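Trainee: What follows is a set of structures for review.
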Structure 1
Amino acid sequence: MAGKTAFVTGADRGVGLALVKGLLAHDYKVFAGQYAAETAELHSLREQLPKQLTVIPLDIASDQSVAAALEAVSRETERIDLLINNGAILGDIGATVLDPLNFAEMLDVFNVNTLGSLRMSQAFMPLLLKSESRFLVNVSSEAGSIGDCHRESWYAYCMSKAALNMQSKLIHNGIKRHGGRVLVVHPGWVQTYMQGKLDAGAALTPEQSASSIQQLIAERLRLPAAEAECEYVDYAGEALHW
């Protein structure tokens, strides 16, 4: 994996930040998409590894921000070996169809979780296809599974992740003949700030989730791209129902 280049969105904290750390440890040159106010940890990493880590201001909900990120990356490299679309927001998780629903908020969630990933994939695809790996990873969720849906609420998040899953399959169909591949992964129940505060009761630390995702990536990079299908799996590699 030495000498590879990766872009990770949603890299401020949580799984995204842990992925950045893991990729740096495997000698990747990493571009980290930063949305929130810069975290001390990301800043510290950049100071320690200024030639290996570039922090890119990025709002994946904005066409202009994604275009600016592409311009910034293109000044440093002609290719991206690995694009990890990790950025996401949660939205309301309590309201059912029997309650008032905030449709404006739902549109915001779709704009980030679904269209944000598509903005990034479309913008960076020329750089991705110039690499040998040509690997796109979309961090989805078990909440996007229609076959295993058990919830009565979480409308915005579940629907946006289901749409991301379809998007992933469409992209895979479009780039497979060019040697590209797409992996859709559920990171597990992770100790993150998705609900506004740290979910300390979750089963996995961000580092555990990120390490498992990196292992999935490494395993698939050892396989010929021509044989790759668009997989929807959890962090342990178990197949999920679309």
Structure 2
Amino acid sequence: MAQRDFPARGWLNWLSLLGVASFALVAFSVAMIFLYAPSDATQGEVQRLFYLHLPAAWLAYVSFFIIFVSSIVYLLRGTARWDRLARSAAELGFIFTTLVLLTGSIWGRPIWGTWWTWDARLTTTLILWFIYLGYFLLRAYVSDPERGARYAAVLGIVGFVDIPIIHMSVRWWRTLHPQPIVVRSEGPNMPPEMLTTMLVTLVAFGLLYVFLLAIKYRIETARDEVMTLRAALYGGE
């Protein structure tokens, strides 16, 4: 049977507290987006999507970094818990990458005059979305689960190269995306109210991500236990 990674009662108490705190902070950050942050002088109200777009992008990056590290450890040690962590992060990363593409498209429509353009950052982000999709397809269509996990781990390691490419795309190529306004040597280039709202939103969605990742990991652990029991009961038939 798959090893349990957390003491049940104490872990559930902390998990419940984290869930309440993260959802409360997300609600507070949404209120800040609409009630505290000023409207952008150039882009207008649609710029408020920035406060959702940026956390989604960073969490898509974080997810693939977790996949990258977990996949390396899994291939080296063959420990199932690292594979569980990788596939848990992959599902969240796929959701957040989809959110990045959707919010970017909605945000870009009134600014660029089109729902989609083959901009360097958009294109490399779409590639990331397909890498996530390929990660799931490998697991779904390889009949041997362990072999599928190894193939997916290799993709998780190789595919990580797209993350720095996405991040540096606005510097390497001519792109419709603006240059960084937050992480700059001379400091953030935005009003204090916008900066505060952005930071609160990043923390809120970061906590929510940790909560969702912990929940998903527990689900994957239970799934592995069921698969182990099923193999023990029916493996000989």
Structure 3
Amino acid sequence: MISSSWGAPSAFTTGFNLQHVSDGLYGRHLHVYSWPEGELKQTLDLGNTGLIPLEIRFLHDPDKDSGYVGCALTSNMVRFFKKPDGSWGHEVSISVKPVKVQNWILPEMPGLITDFLISLDDRFLYLANWLHGDIRQYNIEDPANPKLTGQIWVGGVFRKGSTVSAEAEDGTTYQADVSEVQFYPELVEKGGHMLQIDVDTEKGGLAINPNFFVDFGSEPEGPSLAHEMRYPGGDCTSDIWI
């Protein structure tokens, strides 16, 4: 098992504060454990290119000891892999460049990768840049050299944003929700939304499906901030080929 050192609850439960990064309250490490012993075997220091590692996804093929972790603040996808000597290594495989902005907390705005998925056939990786507001599709048939094959804008600070996602088992739909009180305060009053992104699984490409839209602002108990999504019976976040 590999876990990420996201951050201290005392930091992320009170809202994001950049000073907490300097104070060491947010992580930059991956921890490798053996089971059932529960023994810590190795710690990978991702350095300043791997600040605030969040979601970890392995390739679905169990014969491939490799996967990715999304590092939110530095907006990098870091690939981890088992080396011939049995230890684990890592490298940055995707970098999202920051955007120069005005009237914000920083002079440059990171993409802030909050979640990503790997298709069941291990051909495509999808990531959400929560602050920039775009969803990207990468071909990862060569896991060390991802190729951008699709990109679509669904929100962000510029347009109001997207965050977490789920993909159907056939790989043809990718759903994104919007939530977060700190950076999108209007969502507290209006609620979030869920969209469907149609995926070209042959040549690559993304398109918003105009026939699917869920407005969580009209819930019976008032506006809601939706987050995780899962398909009944399993999806690409839970299934693995054994």
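Since every read-out is calculated from the coordinates, none of them should be taken as a lab result. The structure presented is a predicted model; accordingly, all values stated were derived computationally and were not measured.
Trainee: Taking 27 as the value of percent of Cα pairs over 25 Å apart, for residues 117-220 alone derived from one of the structures shown (1, 2, 3), identify that structure.
Mentor: On the way: 1: 27; 2: 44; 3: 21.
Matching structure: 1.
Trainee: For structures 1, 2, 3, calculate relative contact order in percent (Cα under 8 Å, 6 or more apart) and state which one comes out highest.
Mentor: 2
Trainee: Then there's this: Can you say which of 1, 2, 3 returns -1500 when helix-only ellipticity at 222 nm (-39500 (n - 2.57) for each DSSP H run of 4 or more, over all residues; to 500) is computed?
Mentor: Numbers: 1: -12500; 2: -27000; 3: -1500.
Checking each candidate, the match is 3.
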